[in-house]
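Asker: Please go over the structures that come below.
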Structure P
Amino acid sequence: MQTKRIFLAAALYAFTISPAAAQLQIEVAFTNLSFTRPVELQHAGDGTNRLFVVEQAGIIKVLENAKSTATAKTFLDIRDRVNDSGNEEGLLGLAFHPDYGTNGFFYVDYTAANPRRTVISRFSVSATNPDSAVKSAEFIVIEIPINLPNNNNHNGGKIAFGSDGFLYIGPGDGGSGGDPMGNGQNVLSLLGKILRIDVDNPSSGRNYGIPADNPFVGNTSAKEEIYAYGLRNPWRFSFDPVTNQLWLGDVGQSRREEVDIVEKGKNYGWNQIEGTLCYPSGNPCDIAGLVKPIWEYNHSLGQSITGGYVYRGVNVPELVGAYVYADYGTGRIWSLRYDGVNPAANALLADTNMGVSAFGIDQNNELYVCDLDFRGNATMIYRFKPTITSTDPDSPLPISPQLAQNYPNPFAPLNSLNSITTISYQLPQEAFVELSIFNINGQLVRTLENGGKPAGRNFSRWDGKGDDGQILANGVYLYRLRVGNEIVATRRIVFLK
């Protein structure tokens, strides 16, 4: 994230939508609420449908996830220990423990002073008030020192739990320009990396453990916490809940902004390359062993990427399976589709006057957009207006059953990136569901669902096998959703080996 000098128009929700996505609109998510420098939005995963908004100065607000909500309570206020004196400093990250509903633990990422450092801490929710945390219960998990104490930028700040139960941390390269300390490529530094730690099993005198399959375990010439390296300022990353891939937006220096899919042990190139270009400009570089981004854009389109999420909600089926991200400097919001085989396909969704500081999702995987005004003015949270009509504006349930397009499509069971395709559908009420796969001749080859399903969003996954357990032949197949006695829809699916 970098400082933005664009003034907000009077009509905060009047945005230009690209012709390719003209059916999509962005609207204020909570018409009665505003926030001060929001940089993160999360849900607790506890089934309460609450949202938690992180304000950069050091406050976390909690609110009911309803458009008409008029009150946001203070969940945690740690302004007394957060250093937000720099534009990229402050309370920057929030992650709820996978067992939050049981243990009440959540984690934050903030910058502190004297000495300048990043702090990853655990807090606990109050035993008597679910809308309040216990400020005095702070437990420091790890502190990451900054070896450029006079610089206040490139702090990253995102933290998230993976499906493996480990905590992933994204510190930047420590600041200044060009990574003068070479932190991105130095595996003895925790800066400019994605770190992965085990917060449930401390070991070796630390307040955390090291996952046994971290790439540098047992290597005395590297930090064992490192999961991947060669990053400049990873401003927001997230996991796709379907594929478990880690998607990341890495802010560039002066020529490229990039999107990466981060894998264990990989080197993403900074500061030898910026995007796909040698760094500094004009210098030769050895790209052997470096992972190029799956997508990049130059500074005629934007200056500071904000990473987002692969959309897995149901309210905007046009976006299912697409990675939605933005540029903080220009307010543009894009969707990116990438199947691991074909070149990535990018599309402009909206050209806004927002300073998009972060995206967030609720318990139904619906997407929200945080707007940060550089002058410190109060701003709003936005969302894509649902394109599936609901009887209740605050309900994710449709008025009739809906069947979404599978993702990925095409899919290839023998390709590890696309070994399973996911079919989602939603129901207005509990119903008997039959979801079936047919070959192009109309012959039934696989029954995925045949029974009662609850109201709301449901997922079914297909691995390319028939009912006999054998991999089917290449080709085009059809999947059909029947709810009760009614055939809802039939869609096409492409299967490759």
Structure Q
Amino acid sequence: MIRILSTDKNLSRNMQHWLYNGLDCCITREISPILQAKLGANTRQTYDFEMALQVPAMAMMLRGFLVDKASKSAAFYEEMDTIFRVEKYLKRLASVVGMNDLNPQSHSQLKRLFYDVLGLPSVNKKSTSQKALKRLSEFHFYAQPFVSAIKAIRESYNLINVFGSQTDSDGRVRFWFSPSATKTGQWSCKKNDGTSALALALSEQAERLRRIFIPDPGWKLAYVTPRQAEAESKVVAYLAEDERYIQAHESADPERGDLHTIVAKMIWPDLNWTGDAAADRQLADAPAYKHFSYRDLAKHCGYATNYGVSAWTLSRNLHIPKSVVEEIQANYFRAFPGIQRWQLRVAEAIQKEGVLVNPFGRVRQFFGRALEDATIREAIAYGPKSTVADALSRGLLAIYWQLDYPDRGVQLLSSQNGAIIFQFRSESALNAALNLLSVPIPTSTVMTIGLDCKCGYNLASASDKNPNGLLPKDSHNELSQTRS
């Protein structure tokens, strides 16, 4: 290090990169045996697994994702048109309150609009961040149209940054994947130059952008996700060893009703449930409080309660009285007492040892204050979230080693935001890949999580304007869909 620091600074750019990379490799090699000696059985298993994931990650980085240049150009002009129309609307709104020619990209002008002209109370020292504006819109009705317009403009500018990014010479974009960047084992994804702008394109929030991503000629795209809320809540059921909650997940089907209707029946057992799936669903959709149905409350309150969210926070987020949430949570824990016992076990483990291990053996050390609610909620969420992430990663690894060959008809393209994207040549190859993604999870009883699969010739949802988009795998339309 001393010798390197005293080296002549007048180095070429290539020499600087060589020096940096050499230093990076040498120090990593030097400390590797020291760190390896500190690994225990579980941490060694996690380390080896994440090292194995580097192979498919590198393959996807090199392969890249094909971009439809015509769709990319059309989408660019659509976003420009959106910005023009929404800015015109926003300026008309601002002129009504006495601000002419408002620039929505100017933080100083936005600060003046919200805190001086509209006279709203300060949030985070008069911040105009998305989080601060959302808070203003929640508590001040007349701020909502301004916030909605500004949010739309900012989203369009973010997408334009994506459209403006250059593809590689072969018409593809390449992403940088990291299987070990998060504490729960979920993958992160960035553009290969280190920016995350183009990675936004593969997220659910950029639906209108996703149609620019297409498969190679002769291939078709598959977009596979766990049934996210249901997948995690099913893991909660098995970790909590709550037989009624396990049964609710295992019995959910079109004939007996969906999960949230079944949970609603258990939270409000005194309603006139008939046992008929269609009639019970109709009753579950009946208004329970304001615009919320019984099913809505079972879904939103159940998911949040699984992760230790307090009645006060939930009432604030849903805009319903705290007393109503407290009653729902009390009924929920009476119906599923194992969940509360599991949460107490997690809190006790954090306070005694500060360490949790998920069903696959992934270890996490918690460094926050053990008695703080935030630390406990994070610990409660770790089990289900990391378990679902590890199950998907194991399935992805199996696909790579068993199917990702030229003669087997599957090529992995992306893994991020809880979704795995690959292209396939035949229905048999698709089914083989889906079978490998159904990874058994070793809880008290072996379980698997449900998966949703959509297929198409671009990554946006299918519609009249986008007939080549994603459709559910088992739909009639998907079976007859052809590339136009």
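Just so you know, all these numbers are worked out from the coordinates, no wet-lab data involved. Nothing here was measured: the structure is a model prediction, and the numbers come from that model.
Asker: Out of P, Q, which one gives 15.4, 49 for Rg and Dmax of the Cα atoms in Å, for residues 216-335 alone as computed from the coordinates?
Answerer: P
Asker: Moving on to the next point. If Rg and Dmax of the Cα atoms in Å, for residues 288-431 alone is computed to be 17.1, 55, which of P, Q is the source?
Answerer: P
Asker: Now, a different point. Computing Rg and Dmax of the Cα atoms in Å gives 25.6, 83 for which of P, Q?
Answerer: Answer for the origin of the read-out: Q.
Asker: Out of P, Q, choose the structure whose coordinates give helix-only ellipticity at 222 nm (-39500 (n - 2.57) for each DSSP H run of 4 or more, over all residues; to 500) equal to 0 when calculated.
Answerer: Going label by label, the one that fits is P.
Asker: Next question, about the same structure. Given a computed value of 12 for relative contact order in percent (Cα under 8 Å, 6 or more apart), which structure among P, Q does it belong to?
Answerer: Source structure: P.
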